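Visitor: Some structures are shown below for you to check.
No lab work stands behind these numbers, since they all come straight from the coordinates. These numbers come from a predicted model, not from an experiment. Cβ atoms are built from the backbone, for glycine too; each structure is taken alone.
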Structure I
Amino acid sequence: MSLTPFLDLKTVSILIANVAGLYLFVALVWSILHSDRRVWPPKEATTGLKVRVWAATIAIFAACFAVGLMDWNELSWPVGVRWGVGLSLIILGNIVVWSGVMNIGFDATSGEVDILKTDGLYAHSRNPQYVADMAIILGWAVLSASTLAFVLALGGILILGLAPFAEEPWLEENYGQQYRDYKANVRRFF
């Protein structure tokens, strides 16, 4: 009898990413189709909901990271491409994400009503943090040069790309004409 576990680490990572991705995808699509009964952004940002959303998001990133390590340079890409493009996207993405979090605060990043931020990075994109998160996960897929990491990254990018569509009715509801004016003058992504 083999001592090999039923599921290896790669399979578990992929399974976790798929479950987390499905959870977020369904929540976002539901929120887009039923903004009056939306899940995201929440009508009330409870600790439990924040933990579920952050845990699912982190699970997708972590699974992509783990799979990328396990399949490191499976595509045999040149070092210059992987480190030049991949690492640049990761660094730039982190600078933008953390700058955005520091600018609007963790509570607003987690779905709570605060002041509408329209300056700095937000003067160029209504969703600089989502764009930066997309850059980070894509950067990791490039750096790791792993086919499966790319598949997980594309799933993560799809979910990050859906989030603004779920948030826009909420933003209009909470910020009214101020948001509509902002929306008319600033691109959704970049």
Structure II
Amino acid sequence: MSTTIAAGLKDRSNGTCELCSNEHATVAYAVSPKNNDAIEHEVALCNTCLSAIDDPAASLHWQCLAGSIWNTEPSVQALSYRILYKYKDQAWAREIMESVTLDESVINWALSAFEVKEVHRDSNGSQLEAGDTVVLTQGLNVKGTNFTAPKGTIVRKIRLVPDNTEQIEGKINDQTIVILTKYVRKSS
């Protein structure tokens, strides 16, 4: 997310892009997952760097990060490292990344953009969410009870089992049970 540059960020950057140091800074770029609520979360960017952030063909432009990675501002370090990480398979990017020792919190901030949240998926690969209704795709023996839940049983208002994307909880015959996601399909 980008906004106009506040006075404090303009002073910190001397009005120059904090990544390439070649052009006039025109926007304040918030380094996700943080937002523009403090200049400590922002980087002053020029239009060239701003447009290159999402351009996979801009790798040559980013060799300028050999300088910005050494900036004392954690937000500039995090954004520089994040961009370099996209090109980590290229020798020049690896060399820049290995040339500096960054605080672990800065590296975690940088890499947070690449984290993929694990989701619960049914037997067809559809994402399951808390409160969904599912249908059993096969008969299941319910452990600890004397009944079998037949194929086609509808389970309403499921709950997702935290820390295990292969399990959900639901009620069958007034009993809350754990069901493996590979044995259900989301009901439309």
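Visitor: Hey, relative contact order in percent (Cα under 8 Å, 6 or more apart) derived from one of I, II reads 31; which structure?
Guide: The correct label is I.
Visitor: Which of I, II yields 1.9 for distance in nm of label points 7 Å out along Cα→Cβ at positions 53 and 125, as computed?
Guide: I
Visitor: If you don't mind, there's one more thing I want to ask. Which structure, out of I, II, was mean count of other Cβ atoms within 10 Å over residues 29-36 derived from, given a value of 14.2?
Guide: Going label by label, the one that fits is I.
Visitor: Which of the displayed structures (I, II) returns the greatest value of distance in nm of label points 7 Å out along Cα→Cβ at positions 109 and 173 on calculation?
Guide: Structure II gives the largest value of distance in nm of label points 7 Å out along Cα→Cβ at positions 109 and 173 among I, II.
Visitor: Tell me which structure, out of I, II, gives -23000 once helix-only ellipticity at 222 nm (-39500 (n - 2.57) for each DSSP H run of 4 or more, over all residues; to 500) is calculated.
Guide: Comparing all candidates, it corresponds to I.
Visitor: For distance in nm of label points 7 Å out along Cα→Cβ at positions 37 and 117, find whichever of I, II sits highest and give me its label.
Guide: Max of distance in nm of label points 7 Å out along Cα→Cβ at positions 37 and 117: I.
Visitor: Given 0.25 as the derived value for FRET efficiency 1/(1 + (r/R0)^6) of positions 45 and 85 (r between Cβ atoms, R0 = 30 Å, to 0.05), which of the supplied structures I, II does it correspond to?
Guide: So the calculation was done on I.
Visitor: Can you tell which of I, II yields 12.5 when mean projected area of the Cα convex hull in nm² is derived from it?
Guide: I
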